[in-house]
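None of the figures in this text is laboratory data; all of them are computed from the coordinates on show. No experiment lies behind these values; they were computed from the predicted model shown. Cβ atoms are built from the backbone, for glycine too; each structure is taken alone.
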Structure 1
Amino acid sequence: MRDLRVNHIGESGEIYVTVLSPKPQGSHSHQFFELVYVIEGKAYHTLDGEKIMIQKGDYFIIDYDSYHHYDYINGQNFRIINCLFRPEFIDYGLKDCRKFRSLLNHYLLRTSFSSLSYNPTQILLHDTDESILFLMNRIVKEFTDELSGNLELIRCMLIQLLILSMRKIEKKEVYKTANEEITFMLDYIDKHYAEDLSLSFFSDRFNYSPTYLSMKFKAECGINFTEALQRARLKQALFLISTSNKTVPEIAEIIGYNDTKFFLKIFKKYTGMTPREFKKTLKNELTSKG
């Protein structure tokens, strides 16, 4: 098969979304990011020389200049949702970004993904609760209907989708747990970080003592429950600081802290700077990319 380089992304020049059965073609690369979600069947996917079987519910992200192709499995219908986008669709200051890891590091959450040992585009993810499929279907509908404000809504949903996906990747990287109870706790923290969560809430559910559950959580995750909750809240704080004009007290309250001073203490502990310093640093980095 011959190698191809594909540069077409549709009329908008920044994003193109479609549902399709990919046509067999030679290994090819793109001058954009590609988000692929399998909605039917199975196939083999080769990315930069690594071949893996993909099936319904799997999804992944392909970097700029990464070569890939599909090989069909006999008798299998195979369909995907394909979202092609350039980084400037998310923010024009990212127009020169050519690596997905850099996009995350400089815009979405910035602090935690630069240390990943995995490249996010080398990981096959699975949508266990179909929350990603829900967002993908909404993106397809907005793109197809072309109603007023559709690109702005797509942008918001794409950012949400990427953040949820990176949480999955980070969980694989940081916690490396297969324990069902601990996995449930981590997922619950991700979704309910702003609530008044405690070990007692989970110990009642699993019929464990809080002391035993605390030891089990620390053994599986390498950190205690309180620190895991603080990290989840901080990630949302970083996102809000990066994408909104909300005040520090407003952000503290949104993520579950009624005491602004305590929030500032936690923020400084994990980032080494104040929210104002973080926002200034982020602005300078985006300006230097423009």
Structure 2
Amino acid sequence: MSHPPTLPPSSTWCPLVELALAEDLGPGDVTTQITIPPDATGRARIESRQEMVVCGVPVVCEVFRQIDPGLEVKVDASEGATPGPGVAIVSLSGSVRSILEGERTALNFLARMSGIATFTRRFVAAVEGTGTQIVDTRKTLPGWRMLDKYAVAVGGGANHRIGLFDGILLKDNHISAAGGVGPAVAAARARAPANLRIQVEVESLAEARAACDAGADFLLLDNRSPEEIRTIREALGDGVLLEASGGVDLDSVRAYAESGVQRVSIGALTHSAPGVDVALEIQP
């Protein structure tokens, strides 16, 4: 990627680095302290062990900064890079104790974030040429939302709302509690901030029409097959914005994209992305 997304403000994730280091180090790395002299210095590098989309390098740098500001940290692969196996991502030099103390925490961040970016890139590639966006959901690891969603963006996906505060999505429980699609949309339309679109989750053509008649801006077609979505699209016309969700995987995502939706939202991007294989190696 030539222009990767902007890293979220450090205030949203630096405390997570602090917490991760605290839980791993506790009162100290006993193995390193009893085997490595305090004045030992050396070099190490973090490298890829598979094809991947790199994501999380700034967080890795912050891990080692918090461990030891005296370490020299060199970035070898930027965010969004796609190295194959054996390529250096970050190089380190300085205290061997400090390098080892930060190893697992740094790799945990890099493996998860790069895993999400890599998984997202596979979905984006699967719908290439359709014009459909791949978007994430709020199914993120608690505390990690800003990093999870950043990783999706690095992988070429788009972010849905960050939380309940920056988007209106009337889901089935809102609709049920409000007395139906029409009343729910009407209530939202009467009170919605001017800058927020109203999206409504619907499960049938009848609900879709009711939502549109009530003034919905965007429809979420949840757990509908591509064939059902295509029927709804044809009935509503091209002027309605549609998003598909529910049970979409790499085998089916293109069929959903070709059904006529503008977006496909996939919770698995953040809740089920496999971590990539990365390693830190002390250099001779």
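See the values below:
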item	result
Computed 1.21 for Cα Rg over 2.2 N^0.38 Å - originating structure among 1, 2	2
Among 1, 2, structure where relative contact order in percent (Cα under 8 Å, 6 or more apart) as derived comes to 15	1
Ranking 1, 2 by FRET efficiency 1/(1 + (r/R0)^6) of positions 63 and 159 (r between Cβ atoms, R0 = 25 Å, to 0.05), the structure that comes out highest	1
Identity of the structure behind 5.2 (criterion: mean projected area of the Cα convex hull in nm², for residues 15-94 alone, calculated), options 1, 2	1
